[in-house]
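**Student:** In structure tokens below, several structures.
Quick note: the coordinates plus some simple rules give every number you see, no bench work behind them. All figures in this text were calculated on a predicted structure; none of them were measured in a lab. Cβ atoms are built from the backbone, for glycine too; each structure is taken alone.
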Structure I
């Protein structure tokens with residue numbers, strides 16, 4: 001009798017668990033079909049104003065994104081968009097993100113001129129008329145609506161998916177794109193003669209990325225495909241003085257005047273090539289031996305595949321891209337105009353410590369660790385030899401002053417992390433943030 005009771009109890013628990021796990025799927029099946037809607041728009045403005053204008057709407061191929069968690073519970077990023085069912089007013093999909101325009105708006109140039117940028121957002125294809133609601137954080141870090149559009153999917157339903165002709169190769173295939181984290185890797189500055197090199201560089205990315213936790217322990221959760229987006233000439237713009245090759249994705253060094261920062265303003269071209277496969281995250285490998293790269297939350301990363309520090313750059317930038325992790329370093333030059341925050345930052349891994357008793361990672365802090373947490377900050381800033389591993393609170397989670405490009409007023413969780421130095425290890429708070437995001441994409 002006891003065995004029968006336990007069996008019935010297990011059956012009930014299992015049924016409830018399955019019902020709960022299928023809840024997200026029910027929302028997906030009710031409101032969406034299995035393809036991707038891509039909205040291309042122009043995002044323009046200056047340091048104090050901005051505007052949006054739709055350029056086009058297209059079928060971006062099979063949907064490979066979230067189907068269990070439709071509304072992003074963390075809403076990381078400077079911007080977020082909601083897909084709202086017009087008939088019911090129900091928010092059926094939400095995603096936070098950052099953009100090139102959002103970064104440019106904090107530069108000195110944005111205070112002098114107006115400029116337009118290509119941008120795209122992607123989401124599962126709605127069945128019915130919907131409202132697109134774009135939100136942005138204000139000076140108090142609170143989201144405010146900055147743009148709305150009503151869209152009728154029926155007007156675009158007959159559009160077939162097309163992508164530029166390019167070879168596609170899966171390096172890792174562990175399951176259905178809807179239940180895995182899907183990475184697409186694009187080539188920039190590789191010619192047809194460089195195809196073998198690109199294959200080797202993709203494998204180098206795989207080796208570097210999956211050598212670091214939490215990715216190492218979750219390798220089975222990922223699919224990874226490469227799209228051979230080939231260029232007519234080898235190399236990347238400004239990898240050497242006065243060098244302007246016609247690299248197909250348009251990546252360039254000296255973004256915003258910072259030599260090592262590599263981005264592209266050809267977002268639509270990047271998206272066109274990436275759409276050859278279902279994807280969640282996007283990597284652009286650069287055929288260059290000059291140190292550099294960049295990473296933007298929910299947009300893409302770039303990394304110079306042939307530089308001596310390529311492995312570090314690849315993993316560091318994926319921290320930005322996947323989970324919006326902030327840079328924790330503060331002694332290197334950046335193009336942004338940064339001031340001490342009056343409100344708590346949105347990133348998982350930095351804090352303004354405005355309320356020390358309510359530290360956002362306090363559950364990971366040992367009660368014996370002081371907040372803020374002392375370290376030899378002055379010695380570090382004077383470029384004196386300092387072994388971070390020998391610090392009193394090394395390997396402890398606390399609140400170490402110096403983060404987010406600021407020496408004072410921002411704090412990081414551990415004394416060292418790949419977001420702070422070339423340590424090739426994510427701290428525990430960063431790993432936790434990455435896992436929280438990855439869990440949304442993996443069906444359990």
Structure II
């Protein structure tokens with residue numbers, strides 16, 4: 001059985017999980033790391049691989065939750081962090097690295113007239129919405145079902161749960177009512193609502209579609225949204241926490257040629273260390289500048305943060321974005337992902353498994369067909385299913401069985417299910433992954449899970 005093999009390989013992880021459960025809620029520090037019967041505990045990583053405490057080696061597609069375009073422990077990034085750690089990790093002062101980091105963002109990201117750093121992507125989305133509300137003098141935020149923008153109260157409902165617009169525990173109902181939560185399967189109702197209402201401050205969207213493209217957007221959706229928000233004086237916010245510096249050097253906005261008013265960044269931005277940013281239009285970001293705000297007869301927007309652009313993260317960020325700017329990392333990762341998607345699709349056909357494989361840029365998504373629809377894996381089109389058929393139909397138990405089966409065969413994926421391909425995933429990693437996928441499918445068949 002799959003779980004028996006997993007348990008036999010990972011006794012050290014089992015012991016650490018039992019220990020963790022005595023100190024951490026559910027034994028975890030992040031919801032998406034939940035794995036039954038227990039998660040793996042990693043001891044080290046390098047390149048496209050990582051090793052758990054039992055010495056098992058895995059080809060890694062979790063990729064630091066999408067933060068590692070250059071894989072693990074990339075030498076130039078390690079050198080930059082080690083050099084900075086010896087100079088100081090937190091000076092409590094302005095420093096040259098934060099200036100260089102911001103200038104790199106400006107050169108790479110089309111919308112980035114100004115940049116403000118934060119401690120995380122969640123903080124960045126929170127700041128972006130505050131800036132938009134202050135700039136427009138309006139309060140409502142339009143969001144899309146299943147699009148993830150962090151865990152703060154203004155964006156949590158409808159992101160990973162409560163897709164019906166209901167109120168999650170711990171979040172005031174009055175705050176939930178400030179959100180207009182819409183499906184993104186059709187631009188028509190979205191444009192109609194933008195035209196009909198005068199109280200919308202901002203529209204925030206993952207330009208990849210929900211959860212890094214697990215639910216792709218229809219063709220023309222972003223262009224129509226950009227035109228409508230511009231006409232209505234609504235701030236358009238692209239959440240590029242995942243797509244930034246991955247969909248292209250300049251993110252999804254550069255890939256698609258559609259420039260938002262504000263951009264939320266994190267993950268690759270900080271080279272795999274903590275860090276986020278809001279980048280965008282000068283007039284909006286300069287609400288953080290006392291002099292500019294006064295000149296524009298606006299109230300200055302307050303924004304603090306102990307670890308905003310701290311030197312260690314800035315050093316990693318400068319090193320990572322310098323490599324993005326000068327090299328072809330995005331293209332190499334995308335080429336490897338395209339080869340992987342084609343190989344996974346071919347295996348589904350050969351094994352007679354009616355699942356789907358899709359994805360854009362350097363990600364891949366596995367659709368394990370939880371409702372057993374009659375579909376052809378060779379010609380699977382996720383747009384025909386929309387949110388309800390894709391992310392909305394997710395079967396956590398089936399996804400977990402697939403992930404554990406792959407772990408037992410030496411591959412780690414994210415819980416989408418799917419994963420992030422780095423610029424250092426090569427032919428050996430792809431070949432091993434395809435063998436593992438075939439083995440996992442056969443194990444699931446033998447266990448009666450398919």
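**Student:** Here helix-only ellipticity at 222 nm (-39500 (n - 2.57) for each DSSP H run of 4 or more, over all residues; to 500) was calculated and came to -12500; which of the structures I, II was it taken from?
**Tutor:** Clearly, the read-out refers to II.
**Student:** Hey, relative contact order in percent (Cα under 8 Å, 6 or more apart) derived from one of I, II reads 21; which structure?
**Tutor:** II
**Student:** Which structure, out of I, II, was distance in nm of label points 7 Å out along Cα→Cβ at positions 245 and 277 calculated from, if the result is 2.3?
**Tutor:** I
**Student:** Identify which of structures I, II gives the largest calculated value of FRET efficiency 1/(1 + (r/R0)^6) of positions 373 and 429 (r between Cβ atoms, R0 = 30 Å, to 0.05).
**Tutor:** I
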